[in-house]
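Enquirer: Take a look at the structures listed below.
Just so you know, all these numbers are worked out from the coordinates, no wet-lab data involved. Quantities reported herein were computed from a predicted structural model and do not represent experimental measurements. Cβ atoms are built from the backbone, for glycine too; each structure is taken alone.
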Structure 1
Amino acid sequence: MSMTASHHDLDLDALEVLSAGAHSVARSAVVTCQAITGSVALATCNRFELYLDVDERNGRLTDLAADHAAQEIAGLVAAESGVSLAEALSAFTVRTGADAVGHLFDVAAGLDSMVLGEREIAGQVRRALATAHDDGTTSAPLERAFQHASRTSKGVAARTQLGADGRSVVSVALDLAEPSVPPWRAARAVIVGTGAYAGASVAALRARGCTDVRVWSSSGRAEAFAASHDVLVAHDLVDALSDADVVVSCSGTSPRGDGAAYLVHAAAVVQARARAASSAGDVPGARGLVLLDLALHRDVDPAVADEDDVLLLDLAAVRANVPSETSERVRSARAMTAGAATAFVEGERLRGADGAIVRIRERIEDELEAEIARSRRTFSTDADRAAHERSLRRFAGALMHRAISRVRASVLAGADPATVDVDVVLEQLAR
């Protein structure tokens with residue numbers, strides 16, 4: 001099952017509050033609720049989702065079990081975020097079974113994103129699974145679902161060209177910034193943070209011709225990021241801001257636990273603007289500054305927007321300016337994810353039939369060997385015995401195929417594999 005809170009139903013401020021402690025919720029879920037045997041948290045700039053492996057009864061997740069799991073998760077979310085239990089419950093869309101799988105496949109392919117077809121979400125889905133794996137909260141069914149969703153996402157991108165034009169949250173934000181910055185080849189950019197969008201921001205800036213890119217991080221990871229992305233390290237934020245034309249802030253961190261509300265304070269921007277003016281010969285407004293705050297948990301103090309020659313654009317501005325995607329590519333992509341999700345769900349159901357299929361194979365093979373042994377006493381020549389044995393094996397093979405097909409069809413129709421009676425299946429085929 002899955003629980004989703006996203007930009008479709010919530011404003012970004014509400015989503016920011018709700019997603020506090022997303023990964024701790026995922027870890028706590030498998031500890032506090034016995035029915036939950038696995039969990040994966042997917043927290044991005046515009047969604048907070050939990051995918052849960054919940055104990056099933058008779059091969060099906062009952063409504064009661066799903067409701068209980070949703071109540072447990074809502075309680076954890078409420079405790080972490082400070083909202084009421086009722087608010088937490090109402091914020092999530094709960095999906096079970098094939099609906100949950102289909103949603104995951106759509107998410108991984110960028111079909112549920114703020115910018116349709118964005119490719120960053122595919123990496124975020126993979127990292128969500130890796131984090132759950134490292135935390136020990138995932139499960140075999142969740143691993144399979146996420147891996148299949150990632151493979152389907154690659155297929156969608158290759159076959160439909162959805163997202164081929166490079167549209168993403170980052171690219172839309174840079175498009176909005178472009179009229180307010182110097183030509184990209186002359187622009188100076190600063191990346192704040194090393195989160196999910198930092199690498200995509202470097203790539204998007206370079207694609208536009210911006211080569212002067214620096215990274216600053218409060219976590220101490222700037223050096224490693226700079227080395228892996230071939231950019232420079234900004235050791236002092238105020239100095240970096242004073243020399244920048246555009247700042248892309250995408251820390252990807254949860255709300256700061258040190259009492260600081262923002263990574264980029266208004267005071268730091270004011271000080272940086274003063275230094276920039278001084279460097280320009282005390283000419284006010286000689287060079288403006290564009291700040292793109294792409295973090296769900298806001299990195300930039302909204303008060304900086306009151307400063308002269310400072311333009312602040314956040315996720316709400318991006319959402320309001322998202323370009324449309326061609327309907328044919330979207331239809332093709334949705335058809336692919338729907339087909340892949342259906343095949344995955346059927347495959348998972350058939351996994352449950354393995355035990356019944358083994359019992360059928362063993363029963364038919366035992367009966368076959370017994371009949372072959374009896375027939376050896378009936379026929380007088382080796383040739384006759386060999387011919388009869390070949391006939392018996394052909395018949396047993398056909399019977400086994402029909403029996404296995406009957407079991408699989410029954411399981412796909414909703415039957416509990418544990419209740420399959422081998423005698424009944426074989427008797428039905430004999431009629």
Structure 2
Amino acid sequence: MTDATTVSTSFWRMARHPERRNALLAAGIGWMLDSMDVMLYSMVIPAAQKDLHMSSSTAGLIMSFTLIAAAAGGIGFGFVADRLGRTRALSLSILIYTVCTGLCAFVHTVPQLAACRLLLGIGMGGEWAAGAALVAETWPEQHRAKALALVQSAWAIGYALAAAVVAVIMPHFGWRAVFLVGLLPALVTVWIRRKVKEPEHWKPAVDVPVSALFRGKLALRTLVITSMNAASLFAWWGLFSWAPSFLAAPVSRGGHGLDVVHTSTWTIVMQVGTFLGYLSFGPLADRFGRKWVYVTFLVVAAMVVPLYAVAKTPTMLLFLGPLVGFWGSGYFSGFSVIASEAFPTALRGRAMGFAYNLGRVVSAAAPYTVGRLAETHGLSFGLFITTGGFLVAALIATAIRPEWTYRPSRARS
């Protein structure tokens with residue numbers, strides 16, 4: 001077995017290859033911008049609620065509609081990725097969600113905002129499956145977890161970037177101007193189409209029906225991976241779509257009453273932990289295996305989230321935030337590698353699109369549920385219930401079988 005230094009050097013040497021490097025950049029940038037555009041909404045909810053006379057449950061319902069649209073978009077773009085190519089699906093999805101983010105700046109009614117977020121969700125859902133499949137098929141299995149962890153870590157950068165944009169733009173220009181910033185990333189699609197090549201292993205899927213995912217040995221894989229993702233996504237969206245409001249909302253509503261700058265700062269600090277969690281999962285999974293590292297992250301997340309929900313002071317929130325980010329998000333690096341390795345190339349785009357985005361349908365109930373509970377019991381109680389989602393996901397993940405994923409022991413044999 002090679003030592004850690006050799007593995008690390010070998011990984012970065014492989015990253016110098018243009019095909020692998022560009023695949024990492026394309027998927028990572030796409031995922032970062034996906035995160036930024038989605039989280040801009042979470043960051044401006046309090047201001048938009050006041051301007052549009054929108055209740056917390058309605059704000060949560062709009063986020064739920066976005067996730068349902070993302071599910072449809074992800075499944076649809078899975079077909080595009082398998083039939084027309086990973087890079088085409090990736091660039092088109094980015095173009096859709098950036099343009100629709102910009103359109104949010106011009107809404108004047110709640111239905112208009114909901115329509116824009118619905119369209120944005122379609123593009124948002126398509127990006128992940130195409131980008132993860134692109135990286136999984138470009139990188140060898142012994143370094144795949146680290147590569148996908150790097151891609152996943154871009155989500156934390158996008159989340160923090162959204163917080164920074166809000167802190168700089170909203171106090172001076174209002175919440176509508178924040179959404180205009182989301183238009184800029186559309187230019188990335190030009191670079192993707194010019195510089196990112198399709199993986200050598202990819203061939204247009206014309207003879208493999210999607211029904212194969214629900215028959216034979218693939219049926220159990222589809223069930224386990226989809227259901228564990230649904231539970232973890234319910235927890236994640238319930239927690240992180242409301243975390244900025246938890247910091248900013250008045251104490252009377254179960255929040256902590258922080259101003260815009262402090263809310264953004266606390267959010268950025270949390271995302272430092274998230275970033276490290278995403279990055280840490282890759283080396284741990286490549287060394288100890290995907291399954292139990294994934295389960296460990298979920299169990300610890302279920303332990304730290306209640307502490308965050310009942311924290312009494314801003315200082316305690318600042319301390320706990322990175323821990324919540326690390327354990328409550330890092331496992332997503334595991335889902336991308338587990339899902340990509342469990343399915344064959346001809347079905348990978350559709351399988352990953354289905355497993356990830358059907359989970360989003362279930363998770364769509366989370367923002368609304370937390371928002372509804374916040375109106376009656378306060379935001380602290382609403383965040384507390386997400387613990388159950390982490391525990392259920394961990395329990396389901398114990399059903400993952402060794403032959404579904406790459407195991408370090410193979411590298412030693």
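Enquirer: Any idea which of 1, 2 comes out highest on distance in nm of label points 7 Å out along Cα→Cβ at positions 324 and 372? Spell out each step's value before the answer.
Expert: Working: 1: 6.7; 2: 2.2.
If we compare distance in nm of label points 7 Å out along Cα→Cβ at positions 324 and 372 over 1, 2, the biggest value is for 1.
Enquirer: Identify the structure, out of 1, 2, from whose coordinates Cα extents along the principal axes in Å was calculated to give 60, 40, 40. Don't jump to the answer; show the numbers that get you there.
Expert: Numbers: 1: 113, 46, 38; 2: 60, 40, 40.
The structure behind it is 2.
Enquirer: Then there's this: If helix-only ellipticity at 222 nm (-39500 (n - 2.57) for each DSSP H run of 4 or more, over all residues; to 500) computes to -17500, which of 1, 2 did it come from?
Expert: Checking each candidate, the match is 1.
Enquirer: Continuing with the same structure: Comparing 1, 2, where is distance in nm of label points 7 Å out along Cα→Cβ at positions 100 and 116 highest?
Expert: Details: 1: 2.8; 2: 1.3.
Largest calculated value belongs to 1.
Enquirer: Please state which of the structures 1, 2 yields 14 when relative contact order in percent (Cα under 8 Å, 6 or more apart) is computed from it.
Expert: 1
Enquirer: If you work out mean count of other Cβ atoms within 10 Å over residues 84-91 for 1, 2, which one comes out largest?
Expert: Sorting by mean count of other Cβ atoms within 10 Å over residues 84-91 in descending order puts 2 first.
Enquirer: Figure out for me which of the structures 1, 2 the number 6.9 belongs to, where distance in nm of label points 7 Å out along Cα→Cβ at positions 268 and 364 was derived from the coordinates. Working shown, then result.
Expert: Values: 1: 6.9; 2: 3.5.
It traces back to 1.
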